[in-house]
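Listed next: structures, encoded as structure tokens.
Where a number appears in this text, it was derived from the coordinates with a stated rule and is not lab data. Remember, predicted model here, so these are calculated numbers, not experimental data. Cβ atoms are built from the backbone, for glycine too; each structure is taken alone.
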Structure I
Amino acid sequence: MNSIPLAQVVYALDIGGSETLARRLALGLRRRCYACSLFAVHDDGPLADLLRADGIPCRAFLRKGKWDIGPLVKLVQQFRADGTKVVHTHHLGQLLYGGLAGRLAGCRIIHTEHEYYTLMRPRAQQLLRVLSRLADRVTAVAEPVRSFLEGTVGLPAGKLITIQNGVEIHRYETAIPQDRAEWDFKDSEVIIGCVARLSPEKGHTVLLRAFRKVINRYPLAGLVLIGDGAERERLQQLATDLGIGHLVRFLGLRADVPEVLAACDLFTLPSIQEGFPMVILEALAAGKAVIASEVGAIPDVIRHGATGMLVPPGDADALADALCFLIEDKGARQRLGQSGHELVREVYDFERTVGQYDDLYQRVLGEAGMLGAGWNASPMSCRGGIGR
């Protein structure tokens, strides 16, 4: 059977939440007989090297100015040259470029919204209402996002579907812990991990101020920050000013996140704004107790006192108290880590996510009469390469 050419469109070839999901989805769909590619409309980035190593075609169409039509024209040409059947866009801006280009190239369009805090402005909601007409379906990565798209934005319920993010659980269950000596930490120290882009909405300033309070009570604690971004220099300076620079490690972007998480004792995500963060699922898959802000769809996963701990966003005192509680109570760390791990295994296996997107693509292609002779209607029967 022929493979189904599918293109995903993201903001940049960077290692962010939606971009990482797009890459993992491409890898999963390739096993189901899709010919996957990934395109960005704004910038290149380190994700490009990972995609090329995976054998997934990728390209960045660099946008010059807010209303540059260059990426639109090039995407149309790319989709036509590749014989693309489905275009899957991530976030509102990419629906404008990828959705319109896909329609002009005769493709079916799936659009995904990963959060709703960037859609709070009425103008953004109006634009989404207009552009969503390009899409055959609009997916939300969590039920609170879907509810916002229907109730606040006003998208029709019949066009919306929730497809929850998932995690490749086995990668985290079998990871060999990173050697703490490489971070200049001892095994006797309690290590707190955080994986997030270094940008204001992720709340690193709150975390550093909370960690300063933690050190006053537990001087043998350490903090490991994985991720990079425009805030790095300011955060490093803040750590120094707070007198905790010697206990904080800025590890930058890492390809070995499962191994880093395995070496940590607990995990925190102090976001001020959030959608449905994959790193929460990854930490739970690694069996780590999680402390996270009560924002976005996080409470769908972290149920306070059952699968983790929730704190108010922006509250350094509450975060410090929660961190101290788990540092002090190893039994609580183990109990929360185990219950969170069981939840991920039961509900958030990434193969389920891939299967739901596969079903959705098949549905919209079938509705359009685009699954004719030679196209594989049962992608799981496909084995081998990407079939380009």
Structure II
Amino acid sequence: MSETPSHESSQHADIVIIGAGAIGLALAATLAGPRSVAVLERHVSFGRETSSHGSGVIHAGLYYPPDWLKTRLCTEGNQLLYRWAQTYLVRHARTGKLVLAVQQDELPALERLHAGAQANGVPDLQMLSAVDLHSLEPDVRAAGALFSSSSGIISPLELLASYVEAAHERGAITAFSSEVVHIERRAGGFRIVTTMPQGEMTIWQAETLINAAGLWADYVGALAGYDPDGDEHHPPFRQTVNRGRYYELTNRRATSGVKHLLYPLPPADRSGLGVHLTLDLDGNARLGPDTQWLPTGSRLDYTAEDDRRDEFLAAAQRYLPSLTAGDLAPGKLGYRPKLSGPGEPARDFLIWQHEGYVHLGGMESPGLTASLAIASYVGEMLGLKTA
């Protein structure tokens, strides 16, 4: 390093976790206690990227192949998350979710989705006719629906705050505004160098290093000495970035009767779940997210834009025909870390370890739902007992 830092300190933890999103914090909350744990986060607080820019939906595990980690960890995480929310008084609601066959010719695909979800072990599923659907959601127009009563919503920031509280209670340290700039493997563990905005440097020593850096997991993996394109010893983990934006439904009259999450059938490439309607715990509704592939190296800009109103409206009017353009206002947007690219098949979560290093790649949806199950899985992988 060419410049002498204004201040340097040294710290030790049995486990260092990079990234204070839902997964990194769930890991800290469940691994701390018998072991010392530190979470390093480059932002000034937790959940500043993927975790706080999603819909807050508690997913049930409807969409994935039966042998995927996403399937196992989502279905397990669904129940773990409800129990955690009840224990830690995190606001949540078991709203239920309706996956819609808008047209008659979509019913066979809906039946296949139902069969696949049953094979995945998703509980409490019910196929609804158009008449059944109308009795639940009079304003929705569709030929039929799959009802998932174990789907719901949660406050993401309250959830993350509860993870931080539990982690701190068990002795974990959270180091914010700490950007990892260097990782070196040494005998018995890792040397991790972080810098703060004023030039302060901290050198961390750890036996175990967990990369939960989300959008930046491939960058951190490269810092740790691994090739993002893989080699004979480890899988490729290079990520692409996919943007999703939302439109808020500002006219409560337009959605006052909607009580469930409303999803169209997902697109064939499973790059997203289609423009759906989700609710939050304050009674608001939003449409989205859409999916937009970004060129490599694109800047992550979180500024709300209003250039896709017509597309969102057309997508939503397929099942909520009463909506008008005036009911929509541009909302938040977020970014998904994906292991697949445009035109490529969807990919599973990537969780692998090598000599004390654990890599978590492609941690997109349903990462928040699965966060506690992921933490348990990583604990098992490392041979560690979790809380």
Checklist outcome for this item: distance in nm of label points 7 Å out along Cα→Cβ at positions 306 and 338: greatest across I, II for structure II
Checklist outcome for this item: One of I, II was used to calculate relative contact order in percent (Cα under 8 Å, 6 or more apart), yielding 24; that structure is II
Checklist entry - Hey, FRET efficiency 1/(1 + (r/R0)^6) of positions 138 and 162 (r between Cβ atoms, R0 = 35 Å, to 0.05) derived from one of I, II reads 1.00; which structure? => result I
Next on the checklist: Starting from the value -11500: which structure in I, II was helix-only ellipticity at 222 nm (-39500 (n - 2.57) for each DSSP H run of 4 or more, over all residues; to 500) calculated from?
Outcome noted: I
